[in-house]
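Each structure below is given as structure tokens.
Coordinate-derived values only; no laboratory data. On a predicted model such as this, the values are computed, not experimentally measured, just so you know. Cβ atoms are built from the backbone, for glycine too; each structure is taken alone.
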Structure 1
Amino acid sequence: MQYQTIQRILGLLMMLFSVTLVPPMLVSLFYRDGALMPFLHGFLIIVAAGFLCWLPARHHRRELRLRDGFLVVVLFWVVLGAVGAVPFMLGDAPHMSLTDSMFESLSGLTTTGATVITGIDALPKSILFYRQELQWLGGMGIIVLAVAVLPMLGIGGMQLYRAETPGPMKDSKLTPRITETAKALWYIYLSLTMACAFAYWLAGMDGFDAIAHSFSTVAIGGFSTHDQSMGFFESELIEMIAVVFMLLAGINFALHFTAWRSASLRPYFADSEVRTYLGVLGLVAALTVLYLYLTRTFTNWGDAAHHGLFQAVSIGTTTGFTTAEYYNWPGFLPVLLLFTSFIGGCAGSTGGGMKVIRFLLLLKQGMREITRLVHPNAQIPVKVNHKPMPDAVIDSVWGFFASYVAAFSIMMLILMATGLDQVTAFSAVAACINNLGPGLGEVGYHYANLSDTAKWVLCFAMLLGRLEIFTLLVLLTPAFWRR
């Protein structure tokens with residue numbers, strides 16, 4: 001294990017992250033909100049810590065091996081979560097404990113969107129901007145992680161595309177060098193953010209809210225600058241703009257790259273994962289709208305349509321914006337929407353959940369096993385994009401699913417042991433491991449009332465979901481640390 005090389009990388013990472021505290025400082029100066037010092041002190045602390053970490057190992061530049069890669073990826077998120085919590089701990093409005101600061105920071109960086117803060121409207125502008133910025137930076141990190149880094153480690157949803165399917169990811173990288181891949185993805189991500197902010201501004205948001213909400217929309221994060229989330233604006237146009245950009249951000253960014261390079265929409269329509277993604281969300285949205293209208297939750301068909309469509313897309317893509325208290329909707333709707341978040345977005349997107357490609361493969365494999373009961377000797381391939389998938393890929397998906405269920409069950413039991421009821425415990429773990437945010441029961445609105453133990457468990461769930469289970473769990477195995 002190249003520990004000193006890893007130390008040098010983490011030191012550089014912390015010094016680089018300190019630069020992200022400059023924009024909130026500028027926002028604080030512009031609005032004169034009195035919250036400059038926490039960011040200034042945080043900047044100095046993080047720079048100093050990064051420099052002290054980097055200095056002893058500055059000359060170690062050995063090439064990282066596979067095991068080093070796993071450790072770097074996990075430490076990347078843990079260290080960023082820790083340093084991102086510093087301004088929250090140093091601030092007075094709000095003044096947060098270590099546990100709450102870590103929860104809020106990790107929730108932002110993993111684009112989960114769960115919050116322990118109440119009274120969001122009264123927060124200083126710089127704090128509001130910082131929360132949104134964390135999600136935007138986390139979203140970019142997720143794209144690079146999912147498309148450029150995890151496939152190199154042989155894991156993650158994009159590995160299925162890289163190794164086994166035709167189209168944009170049949171090669172290990174979109175462009176010959178990982179830096180070029182990251183640059184291409186950055187341009188797409190930035191372009192979507194700018195377009196989203198401009199659309200929000202045209203629809204009636206002020207400049208600050210437009211930029212802030214574009215950050216969390218494209219990152220599929222769900223943080224808002226208002227307690228009522230998107231419902232604050234009471235604008236159907238703004239909600240529909242959000243729906244469009246949430247759908248775009250939930251699609252594989254490699255497909256965005258291919259569509260842009262070919263100047264054609266054909267890559268989207270030719271992709272099985274995208275068709276499944278849109279089909280699932282369309283079905284859930286139709287059921288939601290119909291049920292809201294039939295139960296007279298909204299007596300006006302238009303209200304049922306725009307609230308139902310918005311919440312189905314927001315929860316289904318794991319964004320977590322709300323226009324209404326969906327967790328209080330009647331019947332099966334809250335659970336249906338929560339279950340939709342388990343599928344989540346496409347591989348290589350900023351969306352959370354298990355990813356549509358895994359759901360699709362599990363569905364096809366289940367159908368194959370049913371057919372085999374009737375025709376035991378039949379050779380029935382599982383195909384994605386008209387190409388047969390090797391059994392090794394199917395096995396890896398089942399392994400992921402088994403690990404997901406086991407980790408989910410253990411964390412839910414721990415939360416119930418802290419005194420939470422079944423609905424709250426189940427939905428809290430689901431909302432965090434799927435990087436969704438709002439849950440049901442006591443965590444429908446915020447997570448402030450949970451115990452510190454529960455919050456740390458949910459921090460682990462956020463990381464587990466963001467790193468696609470195996471990346472984090474592999475570090476907990478004795479085999480990883482043996483020479």
Structure 2
Amino acid sequence: MVLGINIIIGIYTIYLVYNNIYSTTYIHKYIGRVLPIHIVLRKYALLITIIIYYIVLLWWYMYDSSIVGYQILGTIYSIVVGIDSISLYYIILLAILLPITILASWNTKYVSSNMYYVILVGIGILLLLNFICIDILSFYILFESTLIPLFILIGMYGSIYKYRAAYYILLYTLGNSLFMLLSICISTYILHSTSYYIYSEYVLSIDIQILLFLGVFIGIMVKTPIYPLHIWLPVVHSESPLGGSILLAGLILKLTIYLIVRWVLPFYSEASILYTPAIYILAIITIIIISMITIVQVDLKIIIAYSSISHMAVCILGIFSNTLIGIEGSYILSIAHGFVSPALFICVGGILYDRYHTRIVYYYSGILSIMPTFALYFILLSFANIGTPLSINFIGEFLSMYGAFTNNTILATIATISILLSATYQLKLTNRITGGTPLYISSIGDITHRESLILITIILCTLLLGIYPHTLLSQLYIQISSILYIL
């Protein structure tokens with residue numbers, strides 16, 4: 001069902017945007033009206049992302065869920081690549097978000113730039129290689145290489161303090177990744193290999209595991225991020241252009257969860273069990289402090305950015321529960337967050353900001369009376385963000401918390417305060433924007449067909465996966481249980 005709906009949406013998108021591409025590239029030059037190069041580039045950028053989308057659909061069709069291990073193996077410039085159930089759904093998420101990123105930035109102020117859409121497509125291709133490579137060193141190099149176009153994107157097209165935000169993401173993530181690189185180098189020296197195949201077949205001594213795990217976890221704390229190394233994310237989101245926020249919230253933050261499932265838990269199994277109480281305490285501190293900070297924020301993008309930190313901390317609770325249910329829940333919650341958080345950034349950083357040119361929450365009220373269609377979409381996404389039943393977010397949070405309760409009942413009980421806090425700040429934001437009487441804003445126009453297409457696509461994916469979660473769970477169970485060390 002999800003496959004069929006996405007195919008229909010993809011075909012409709014091609015028809016909607018590319019019905020005049022032939023005239024754009026050929027006919028206009030004969031009548032002396034050659035369109036600006038940036039308009040052609042954004043159309044070809046969308047075309048490339050749609051081609052990637054259908055290639056991923058073909059991989060999904062070719063994938064046999066009854067087979068354990070990697071499938072569709074090959075090499076891309078000496079990088080060994082393959083797909084299994086753990087990487088497959090992140091790739092599908094990427095394939096859906098890439099054209100949405102281009103469409104969301106279709107009429108923004110960056111439309112006059114030639115490089116904006118090229119950088120977005122480049123980041124998307126690097127992320128795709130991240131998810132399909134089966135070599136830890138290649139993963140590290142590709143992951144760090146995404147920082148270069150992201151640094152350029154924020155530095156060129158960000159807001160007032162764009163240079164500070166660009167250096168924040170570069171120095172924070174690159175500096176702390178050096179500890180992870182050191183762990184990779186030591187592991188390679190011990191095993192004489194960087195392949196995931198080899199890593200999943202060896203168990204190191206507990207002393208070496210502790211040493212290497214601490215190096216990796218420092219990188220995880222920054223990239224997730226976890227308190228107190230979270231400072232860079234709100235700054236980057238607030239100053240980043242819309243396309244950068246979508247890719248950062250929807251895909252780049254998910255690389256950490258993917259890395260933990262793929263490498264950390266199978267290879268550092270005993271060390272991860274040993275440090276689980278400390279990780280739980282850090283995650284709970286992150287949830288409580290970040291949620292309290294979110295409640296008092298007034299910038300719309302910063303509110304969504306802080307809520308992302310809180311939800312990723314719940315993912316950490318589930319993934320380090322050392323239970324299959326918790327790990328599956330963390331994986332599903334990361335997929336759910338990859339849909340809902342970019343949609344909220346599109347709502348507040350794209351639709352509202354493009355019309356009223358401010359992100360201060362006190363400026364908005366009464367959107368329900370002047371933009372009823374947008375208000376409906378925003379309310380649906382807000383309820384999904386707090387984990388309301390029938391959304392995939394509910395399935396992910398429920399399974400993550402269930403796994404945490406199985407591991408440590410006392411700490412998990414404290415962690416359940418995240419449900420109350422997330423509902424508090426999200427419903428406060430929703431009530432402030434949609435309710436009341438418009439005081440400082442006037443009716444400029446409701447949501448357009450392009451914006452409606454974007455939000456409907458995300459809402460449908462969120463609801464369909466929430467109603468039919470078996471689509472994910474049935475394939476994750478065999479694959480995760482085959483590579484993880486679980487008590």
Q: Kindly point out which one of 1, 2 the value -20500 was derived from, the read-out being helix-only ellipticity at 222 nm (-39500 (n - 2.57) for each DSSP H run of 4 or more, over all residues; to 500).
A: 1
Q: Tell me which of 1, 2 gives 24.0 when you compute mean projected area of the Cα convex hull in nm².
A: 1
Q) Here distance in nm of label points 7 Å out along Cα→Cβ at positions 144 and 440 was calculated and came to 3.8; which of the structures 1, 2 was it taken from? A) 1
Q) One of 1, 2 was used to compute FRET efficiency 1/(1 + (r/R0)^6) of positions 64 and 408 (r between Cβ atoms, R0 = 35 Å, to 0.05), and the answer was 0.65. Which one was it? A) 1
Q. The value 0.20 for FRET efficiency 1/(1 + (r/R0)^6) of positions 80 and 352 (r between Cβ atoms, R0 = 35 Å, to 0.05) was derived from one model only; which of 1, 2 is it?
A. 2
